[in-house]
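Read through the structures below before going on.
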Structure 1
Amino acid sequence: MKAKDYIELEGTYGAHNYHPLPVVISKAKGVWVWDVEGKKYIDMLSSYSAINQGHVNDRIVKAAIDQMKRVTLTSRAFSNDRMGPFLKKLCEVSGMEMALPMNTGAEAVETSIKLARRYAHMKKGISENEGDIIVCENNFHGRTTTIISFSSDPDSKKGFGPFAPGFVTIPYNDISAFKKAINSKTIGILVEPIQGEAGINVPSEGYLKELRRICTEKGILLILDEIQTGFARTGKMFAFQHENIKPDILCVGKALGGGLYPVSAALSTREIMSVFTPGSHGSTFGGNPLACAIAEESLNVLLDEKLADRSTEMGAYFVKRLKEIKSKKIKAIRSKGLLIGVEFHLGPKETVRPLCEKLMTKGVLAKDTHEKTIRFAPPLVITKDEIDWAMERIREVFDAA
């Protein structure tokens with residue numbers, strides 16, 4: 001079968017909730033993928049930063065195979081011998097005290113919302129069915145009905161109401177707006193350290209530190225969504241470490257599964273996590289032994305291969321090469337580690353999708369983000385030679401624009 005045959009088959013039997021580039025991937029290794037016709041591409045998306053350790057990482061694959069030969073699923077009706085060691089490792093890496101394992105990033109965010117609300121009701125005196133969580137414009141925290149209720153993206157919301165109450169939206173990177181939004185019913189703020197889906201919006205230096213100070217002063221919770229920025233993507237194991245702070249609740253996912261398996265978690269202090277009691281929250285697959293084995297080895301790879309340091313080094317080199325392109329169409333380059341966004345000057349109805357399609361024809365797979373920005377987020381194992389290979393093709397396309 002040819003690529004067009006697979007695309008036609010998917011279009012016939014699959015819901016049309018995505019608009020992918022017309023490439024059909026059948027094999028991958030490291031930073032490279034191959035389509036069904038044998039053409040080679042460099043992956044500049046990493047499945048939205050879920051493959052920081054590189055495609056089909058040998059160590060993570062071995063950990064998965066070894067565990068699959070033993071036991072894969074027990075459910076939380078019983079304990080298993082993989083969860084405790086994994087959760088200990090995750091807490092040590094993040095500096096948090098306790099973790100609640102789930103599967104997808106959206107589940108981690110939903111868990112954090114439930115945790116924050118129950119803590120506010122049980123420990124902070126906010127009445128049941130009251131309390132607001134502050135969120136930011138242009139956020140992306142997932143696709144569940146609760147989460148889209150506080151999205152500012154019309155495509156995420158249209159036709160899915162009625163929406164859940166209890167959320168207050170403010171501009172991102174605006175401390176003054178945050179202060180004004182706080183009242184006696186405020187539970188906390190849920191925020192991304194860097195807004196990835198909004199176009200790699202990097203806040204002002206000190207933003208997270210000031211959020212931390214205000215939350216501590218007001219006695220409200222700082223909830224950080226590091227599902228995309230976590231696990232070495234920005235040059236630290238977590239983006240909040242750039243400002244030497246710690247959240248009250250931390251959401252993680254994506255690269256925790258090493259590109260093999262969906263693994264996520266909400267992490268917090270013992271005091272906050274104590275409000276969850278048997279029956280109050282759960283997941284059939286969350287914390288299963290296969291997930292734990294994969295996630296623990298995914299963390300080991302990040303640490304052993306010093307991928308946070310590599311992200312800093314390769315990110316700086318990538319941005320340096322991008323800045324060598326003197327195209328008047330380039331409006332801004334925003335980055336932290338190997339999370340890079342290139343925004344373009346375009347007309348009101350123009351998007352960067354055609355540029356991504358041209359990059360694809362030259363062997364570079366990148367994603368259009370919020371219409372005017374191209375995101376570059378390759379696996380953290382990328383080398384300078386591989387960046388140079390990609391930059392030859394990126395420069396061709398950008399110069400032609």
Structure 2
Amino acid sequence: MEVVYNLDDIRLDKETISKREKNLWRYRELLPIKDEDSIVDLGTGFTPLHRCRRLADELGLKNLYIKDDTVNPTNSFKDRPSSVAVSKAKEFGAEAVGCPSTGNLAAAVAAHAAKAGLPCYIFVPANTEANKVLQASTYGAHLVAVDGTYDQANRLAAQVAEEYGWAFVNINLRPFYVEGSKTLAFEICEQLGWEAPDSVIIPLGSGALFLAIKRGFEQFKELGLIEDKPIRLIGAQASGCAPIVEAFKAGLDDVIPIEHPDTVAKSLAIGDPGDGYYVLEAIQETGGLAESASDEEILEAINFLAEREGIFSEPAGSVTISVLRKLVEAGEIHPDETVVCCVTGSGFKAADTIQERLGALRVIEPSLEAFKAVKGGSA
């Protein structure tokens with residue numbers, strides 16, 4: 001099921017949008033909430049679109065941007081769908097909310113549930129990063145750690161939602177939930193001066209974000225807010241869990257699930273992506289691509305991005321940077337293209353994983369001589 005809008009009846013122009021508060025609700029006519037008093041807002045959205053000149057120069061590109069959702073209230077793009085879904089739950093008069101999650105959604109739903117004053121139940125795989133579990137717990141959510149994969153946690157959560165009639169944002173509220181993510185596309189266009197990019201590289205887990213961004217661009221085109229030009233959508237996965245990429249490269253019409261995902265990008269470790277079939281369709285429709293990156297490439301890309309642009313990404317976000325580098329090397333990205341990479345979550349979400357790569361701090365004596373002995377590079 002999808003939310004359908006009567007775009008012929010929507011009167012929305014650039015000037016009206018530009019005057020509104022800088023959060024995702026500036027596009028409220030294109031979000032599925034009827035009662036504005038039900039809106040649960042933590043200030044999500046209108047995150048920076050960084051023009052990355054150093055990164056672009058190194059890769060031989062002219063116009064490279066990072067859409068930086070690490071600075072959302074709970075430090076990932078999941079605040080977007082959570083704000084919309086919890087608002088809808090409140091509008092429906094739900095008794096409780098919840099979700100299955102690989103980590104980021106857990107924190108986002110828990111925070112918005114706390115703001116709404118609703119009980120919250122979160123189901124996560126037992127191997128979810130500790131920082132993500134800590135974040136959700138701090139907001140007062142009831143955490144259920146499942147001894148299994150995300151797909152198993154998802155099945156259990158669906159049974160609980162049906163048994164108790166609770167509003168689980170990415171299950172029985174999913175048609176409303178996914179609408180929040182399309183605001184990424186709206187913001188990219190507005191921040192590019194009401195222009196659409198040529199290519200967008202998007203992390204793939206379930207595939208919901210990919211499809212939402214596509215829908216966002218289409219709606220802006222229909223409303224005449226951007227030019228009706230092709231926008232190539234590129235999906236990025238970790239090679240330890242890349243069922244959509246593998247299906248794309250094999251020329252398949254549907255995805256073959258992966259039973260045991262194994263990747264440091266735990267937010268993307270969804271072996272049976274619910275929207276995989278539709279993502280493959282969308283890639284074909286937009287003339288897009290799908291590519292994967294190894295754990296080593298993903299972890300290296302975290303440093304590559306941070307050291308050149310000052311953006312600290314979790315593994316699930318840096319997979320877009322890994323894939324960008326591969327596609328540039330393969331000649332799949334033209335130097336003159338306007339390219340946007342979606343960095344969807346903060347590196348602090350996976351601090352333990354990243355710290356393992358960096359190793360322990362080097363400790364010196366508190367003297368100038370000791371500093372001179374270890375100083376690297378030029379002053």
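Where a number appears in this text, it was derived from the coordinates with a stated rule and is not lab data. All values derive from a computational prediction rather than experimental measurement. Cβ atoms are built from the backbone, for glycine too; each structure is taken alone.
Which of 1, 2 yields 27, 58, 15, 0 for P(r) over Cα pairs in 20 Å bins from 0, in percent, as computed? Before the final figure, lay out the partial values.
Working: 1: 27, 58, 15, 0; 2: 29, 58, 12, 1.
Traced to structure 1.
As an exercise: Cα extents along the principal axes in Å, for residues 47-230 alone, calculated from one structure in 1, 2, equals 55, 38, 37. Which structure is it?
Working: 1: 55, 38, 37; 2: 51, 36, 27.
Source structure: 1.
Compute distance in nm of label points 7 Å out along Cα→Cβ at positions 39 and 327 for each of 1, 2 and report the one that scores greatest. Let's see the in-between values first.
Values: 1: 1.9; 2: 3.3.
Greatest value across 1, 2: structure 2.
Using distance in nm of label points 7 Å out along Cα→Cβ at positions 103 and 239 for the comparison, can you identify which of 1, 2 gives the largest number? Walk me through the numbers before you get to the answer.
On the way: 1: 2.6; 2: 2.1.
When distance in nm of label points 7 Å out along Cα→Cβ at positions 103 and 239 is computed for each of 1, 2, structure 1 gives the biggest number.
Matching task: 4.3 is the computed value of distance in nm of label points 7 Å out along Cα→Cβ at positions 63 and 271. Pick the structure from 1, 2. Intermediate results must be reported in sequence, preceding the final value.
Numbers: 1: 3.2; 2: 4.3.
Structure 2 accounts for this read-out.
Computing distance in nm of label points 7 Å out along Cα→Cβ at positions 7 and 359 gives 1.8 for which of 1, 2?
Working: 1: 1.8; 2: 5.4.
Value 1.8 for distance in nm of label points 7 Å out along Cα→Cβ at positions 7 and 359 corresponds to 1 out of 1, 2.
When mean count of other Cβ atoms within 10 Å over residues 287-294 is compared over structures 1, 2, which one is greatest? Before the final figure, lay out the partial values.
Details: 1: 25.2; 2: 21.4.
Ranking 1, 2 on mean count of other Cβ atoms within 10 Å over residues 287-294, first place is 1.
Which structure, out of 1, 2, was mean count of other Cβ atoms within 10 Å over residues 255-262 calculated from, if the result is 14.9?
Computing mean count of other Cβ atoms within 10 Å over residues 255-262 on every structure in 1, 2 gives 14.9 only for 2.
With relative contact order in percent (Cα under 8 Å, 6 or more apart) as the yardstick, tell me which of 1, 2 scores highest.
Between 1, 2, the highest calculated value is found for 1.
Taking mean count of other Cβ atoms within 10 Å over residues 247-254 as the criterion, which structure among 1, 2 has the greatest value?
Values: 1: 27.4; 2: 13.6.
Looking at the calculated values, the largest one is 1.
Computing mean count of other Cβ atoms within 10 Å over residues 23-30 for each of 1, 2, which one ends up highest?
Values: 1: 15.6; 2: 20.8.
Across 1, 2, mean count of other Cβ atoms within 10 Å over residues 23-30 peaks for 2.
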